[in-house]
1. Which structure, out of P, Q, was distance in nm of label points 7 Å out along Cα→Cβ at positions 18 and 74 derived from, given a value of 2.8?
2. By the measure distance in nm of label points 7 Å out along Cα→Cβ at positions 34 and 58, tell me the structure among P, Q with the highest figure.
3. Determine which structure produced the value 50 for percent of Cα pairs over 20 Å apart, calculated from the coordinates; the candidates are P, Q.
4. The value 3.9 for distance in nm of label points 7 Å out along Cα→Cβ at positions 42 and 66 was derived from one model only; which of P, Q is it?
5. From P, Q, which structure was relative contact order in percent (Cα under 8 Å, 6 or more apart) = 34 calculated on?
6. Of the structures labelled P, Q, one was used to calculate helix-only ellipticity at 222 nm (-39500 (n - 2.57) for each DSSP H run of 4 or more, over all residues; to 500), giving -5000. Name it.
Structure P
Amino acid sequence: MAQDINKLIEALRSGVVLLQYESLKSGEVKTREMTLNEKYTRGVSVHLKSQDPTSDKIIMYDIEFLKWDDIDVNTILNWKKY
């Protein structure tokens, strides 16, 4: 699992990822364009422990809603890099 999360983190850092996950609050399946690339995060980079592939959460920037969100890795259903 950590290897897959490493690939996701790399994809997020290099560009935009279409992420499908289940919301912990509503149980609704959401699909969002997420990134860690400074080009899309207004120059803000993230160097948090949350970016560790062994962590249960990943901090990501939601391009549509222009906000940071922490996604529980266990709720990620699918992702693909743009």
Structure Q
Amino acid sequence: MTAVSNPKFALMIDVDGDWMYVPENASMFRNHPEPRLFDSIEEAEEEQKRWNTAIVCEYPQRVIRSMSKEERKRALERKAKNG
């Protein structure tokens, strides 16, 4: 996996001792909601003022690159060995 060049920012809040991302739709707290992402740290800091325990963090965005020919070949060899 490789990192994305334009970082995104999110807010994390303490909910009863557990840290979670502020969800996109803050009126609905579900299990594993999509986090609200900000394009700049300034936007995130502005939203941070609305929350008691919020901290700004860089949101880890990753993209999965395609396998190289060599990686694909090794995967096929491992598959053949493992059955």
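1. P
2. Between P, Q, the highest calculated value is found for Q.
3. Structure Q accounts for this read-out.
4. So the calculation was done on Q.
5. Label of the source structure: P.
6. P
The numbers here are math on the coordinates, done by the rules we state, and not lab data. Please read all numbers here as calculations on a predicted model, not as lab measurements. Cβ atoms are built from the backbone, for glycine too; each structure is taken alone.
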